[in-house]
Structure 1
Amino acid sequence: MIKQAPVKGSNKVKVSFVIPDDRVAGKVSVVGDFNEWNPTTHPLRKRANGTRSVSVSLARGRRYAFRYVTEDGRWHDDEAAADFQPNEFGGVNGVVAT
């Protein structure tokens with residue numbers, strides 16, 4: 001699930017990436033062109049409601065490619081992505097539009 005909310009007083013949007021806690025084993029991060037695909041930048045944290053999530057402030061009016069990656073290098077998609085685009089590895093990246 002992807003949630004969005006405007007950041008008051010700025011041209012940014014708070015994008016929350018949320019997955020069920022039991023969907024992926026081990027540590028998982030959201031990576032994308034907004035964080036240079038770095039898995040240490042935005043790790044998802046466990047929440048009391050049975051999910052894992054992280055929020056990222058992104059510029060409004062743009063499209064960002066993203067995926068989830070586990071600590072052992074497995075890639076996961078988010079069915080809630082606004083769109084999907086092919087990537088250079090023969091798979092697809094999710095797209096979030098702000």
Structure 2
Amino acid sequence: MRRNILKVPAAWLPILMSGIVIASIIWHLANFGLAHQTDEGTAAHLFQILMPVQVPIIGFFAAKWLPVDSRWAVKVLIAQLGLMAVIVATVFFIDHQ
């Protein structure tokens with residue numbers, strides 16, 4: 001069964017949220033570089049808010065769609081979790097510079 005990802009908000013919402021975090025990280029690096037800041041800044045606050053909020057949305061998506069259409073759901077879950085992993089790795093790398 002083939003699904004249209006745009007019709008399932010739980011599929012594209014975590015991807016959108018990860019995109020917002022990635023854009024804020026890129027914006028922060030372009031403006032301030034890797035220099036240590038006294039204030040965490042907007043990028044850090046977006047990371048702290050959006051990343052944990054994604055977890056229950058991804059869990060809901062997995063619980064609802066894996067039994068229905070596992071092939072499609074696994075592809076979406078890989079994209080969602082892959083973006084989260086890239087963001088966490090980037091923040092870890094920046095934090096340990």
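Relative contact order in percent (Cα under 8 Å, 6 or more apart) computed as 27: which structure among 1, 2?
1
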Seminar exercise, completed: Structures 1, 2 compared on volume of the Cα convex hull per residue in Å³: the greatest is 1
Exercise. One of 1, 2 was used to compute helix-only ellipticity at 222 nm (-39500 (n - 2.57) for each DSSP H run of 4 or more, over all residues; to 500), and the answer was 0. Which one was it?
Worked result: 1
Exercise. Which structure, out of 1, 2, was FRET efficiency 1/(1 + (r/R0)^6) of positions 14 and 38 (r between Cβ atoms, R0 = 25 Å, to 0.05) derived from, given a value of 0.20?
Worked result: 2
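Values quoted throughout were computed directly from the atomic coordinates according to the rules given, and no laboratory measurement underlies them. Because the structure is predicted, anything quoted here is derived from the model rather than measured. Cβ atoms are built from the backbone, for glycine too; each structure is taken alone.
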